[in-house]
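Every number in this text was worked out from the coordinates using simple rules, so none of it is lab data. Since this is a predicted model, take the numbers as computed values, not measurements. Cβ atoms are built from the backbone, for glycine too; each structure is taken alone.
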Structure I
Amino acid sequence: MLMYYLYILKSQKDQHLYIGSTNDLRRRLLEHNSGKVRSTMSRRPFELRYYEAYTSENDARKRGASLKKDGRALAQLKRRSNESLQ
């Protein structure tokens, strides 16, 4: 079964979080850290801090959009995963 992932990376350069989704978490982290992703190229290196797995790509993308748009949703996740996302 193909899985889809919502993931949160933390830039070791500026300490900011990046939220994305993919169907291959290892490959995507390598792409971010090798500079293949234009939007994160200047902020590398990254470390994976959090992920959620879904069987539906649409569900993973919706969750990512929710965390990006709704500051309360991300704040709630940060409270729940305090040490991982700080």
Structure II
Amino acid sequence: MGQMLMDGVKAVVLGMGMVYVFLIIMIILMTIMSKLLAPYANFLVKQQPVKKAAAKKADGGKTLSAEDKILAKAAIEAVKMHRGA
């Protein structure tokens, strides 16, 4: 009985040791690869055109689009329902 228990402990230690060593090697290799490939990080990314800032409207930009008005009404109704009013 004691010998079987020791064999089980040895198997657990050996298995966990192998997993630990594998993870350490994987982290080291991933770090090396990230440093080697860092110059090519944006190679496949297309440059997005820079959008011009919209000029402020005379009213300070306070007018809401139709979508914003719908969202504002939905938010107001949600607060009313939450408060129980």
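Could you tell me which structure in I, II was used to calculate distance in nm of label points 7 Å out along Cα→Cβ at positions 20 and 76 as 6.4? Walk me through the intermediate numbers first.
Details: I: 2.6; II: 6.4.
Source structure for this number: II.
When distance in nm of label points 7 Å out along Cα→Cβ at positions 52 and 68 is compared over structures I, II, which one is greatest? Could the numbers behind the result be given before it?
Numbers: I: 1.5; II: 2.0.
Top value of distance in nm of label points 7 Å out along Cα→Cβ at positions 52 and 68, among I, II, belongs to structure II.
With helix-only ellipticity at 222 nm (-39500 (n - 2.57) for each DSSP H run of 4 or more, over all residues; to 500) derived from the coordinates and found to be -22500, which of I, II does the value describe?
Derived from II, not from the others.
With mean count of other Cβ atoms within 10 Å over residues 28-35 computed per structure, which member of I, II shows the largest figure? It would help to have the intermediate numbers written out before the result.
On the way: I: 15.9; II: 9.9.
That would be structure I.
If semi-axes √(5λ) of the Cα gyration tensor in Å computes to 19, 18, 11, which of I, II did it come from? Can you show the working numbers first?
On the way: I: 19, 18, 11; II: 60, 32, 8.
Attributed to the structure labelled I.
Which of I, II yields 4.9 for distance in nm of label points 7 Å out along Cα→Cβ at positions 4 and 36, as computed? List each step's numbers first, then the result.
Working: I: 2.0; II: 4.9.
Working through the options, I get structure II.
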